Structure 1
Amino acid sequence: MASLESIVNYCNRTLVIDQFKDYSPNGLQIEGNAEVNCIVAGVTASAALIDAAIEHKADLLLVHHGYFWQGEDPCLVGMKGRRVSALIKNNMSLLAYHLPLDAHQELGNNAQLAQLFDLTVDDKLDKQGVGNIGHLSKPMRLSDFSEKVAVKLAREPLVISGGDHLVSKVGWCSGGAQKYLSKAAAMGVDTFLSGEISENTTHEARELGIHYLAAGHHATERYGVRALAEQLGKKFNLSQYFIDIANPV
């Protein structure tokens with residue numbers, strides 16, 4: 001058992017949340033039990049994940065995508081009202097970390113993707129450290145690299161070829177980071193990987209001569225929250241479970 005306060009303080013310090021300008025609040029979003037025995041972690045605080053956390057008798061739900069996004073209707077009605085109500089009725093806290101959990105150099109989504117794809121990190125993609133530039137130990141064909149991504153993520157990526165060159169210097173950023181393609185190109189990458197793709201991304205990749213892989217928003221963001229939950233379990237001697245709610249996006 002550990003206090004909710006100690007867990008929140010540890011996460012806030014570890015992820016240095018004050019250094020980020022984000023689209024939603026990072027940290028404790030809904031306060032429940034003062035003492036925590038069990039953590040359930042997942043990508044998004046959906047109703048399905050909340051139901052799974054209730055089944056596990058969790059005191060704390062840890063997610064990458066929480067609530068109260070910029071521009072979102074603040075009223076707790078409808079779908080959001082039902083989600084929040086379920087958490088409150090079960091005295092369950094909601095702890096959410098967005099950009100800080102993308103950027104962390106060990107636990108972050110992008111650091112975890114580097115390990116998954118055997119990429120060496122050489123530089124950061126932006127000043128907040130969200131996204132990386134790195135390289136493979138040995139260049140490989142686009143077909144081989146995309147197959148590796150598919151195997152590691154258990155999801156077939158959408159691949160846009162930028163030419164006949166090998167994959168060597170790679171940029172990557174989990175989630176909806178297709179907007180970073182031009183910036184990555186200016187930093188000399190030959191391949192860029194993200195979660196999502198937009199209509200204009202295809203044209204940009206072809207015209208810039210960069211391979212682009214859209215590997216799935218959900219698929220690329222499963223790893224940071226799981227790594228953080230595992231660390232919390234070890235540090236505070238808590239039960240912790242990562243629950244992957246299937247999402248094809």
Structure 2
Amino acid sequence: MIPLLALRDVHAGYDSIEVLHGVSVHVDAGEVVVLLGANGAGKSTLLSVASGMLVPTAGQLLVAGQDLTGTGAGDLARAGICTVPEGRSVFPSLTVAEHLLMMTHRGVSAADVEERAYARFPRLADRRQQSAGDLSGGEQQMLALARAVATEPSVVLVDELSMGLAPIIVAELFALLRGLADDGVAVLVVEQMAQAALDTADRAAVVANGRITHEGDPERIRSVIADAYLGVDPLARQETT
């Protein structure tokens with residue numbers, strides 16, 4: 001099987017500072033892959049490369065087997081890669097419907113965009129004319145995900161889905177990601193809330209100091225994390241601070 005997304009031996013950074021030192025990761029259709037690690041480990045830099053926001057200094061970015069290394073974010077979006085950035089990135093003064101209207105840039109009608117979004121996020125349909133700034137944090141994150149769904153992407157990149165949200169909302173959002181994968185989308189998630197992420201993942205990897213130090217099935221990664229900290233999940237420590 002050819003992965004929908006693959007990064008091969010990627011080196012990348014900012015100015016003269018290299019952040020990623022030969023990272024390789026891939027995501028197949030219908031799969032949720034989670035990248036775990038502390039702040040500064042290089043996770044978000046990896047997503048920046050995958051989304052076309054940062055050009056690697058070495059290595060390859062492959063989309064469905066096609067080498068798109070160096071391709072800009074706009075062209076990658078048109079190729080089916082959609083990013084849900086850290087911090088939700090909603091416009092407080094715009095309504096839910098107006099946010100979705102922006103997603104018609106790929107030639108999909110407003111009616112189709114709303115139909116797709118509200119089918120997965122019925123709560124947003126009830127708030128169609130409500131300003132995004134008046135939504136709860138969880139609903140804002142749903143809106144960010146809904147914009148991704150509306151474009152019918154083949155790959156979804158998600159950066160810190162859980163930030164600032166209650167665990168029950170986080171579980172609901174991860175379930176929505178699972179639903180996307182079950183429909184054949186490749187989902188790559190950068191996350192610090194380890195347990196919620198591993199409950200959803202098909203595979204996971206730990207990123208530290210710009211390298212992938214461990215990877216495998218979620219239970220293996222749980223064990224690696226627990227053993228490293230004498231039975232205490234090091235990422236769970238960060239969740240409570």
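Details
- Entry that produces 1.10 once Cα Rg over 2.2 N^0.38 Å, for residues 35-170 alone is calculated, selected from 1, 2: 2
- Value 21, calculated as relative contact order in percent (Cα under 8 Å, 6 or more apart), assigned to which of 1, 2: 1
- Once mean count of other Cβ atoms within 10 Å over residues 91-98 is evaluated on every structure in 1, 2, the highest one turns out to be 1.
- If mean count of other Cβ atoms within 10 Å over residues 11-18 is computed and equals 12.0, the structure in 1, 2: 2
- Origin of the derived value 3.6 (distance in nm of label points 7 Å out along Cα→Cβ at positions 27 and 219; candidates 1, 2): 1
- Ranking 1, 2 by mean count of other Cβ atoms within 10 Å over residues 195-202, the structure that comes out highest: 2
Just so you know, all these numbers are worked out from the coordinates, no wet-lab data involved. Source: prediction; values computed, not measured. Cβ atoms are built from the backbone, for glycine too; each structure is taken alone.
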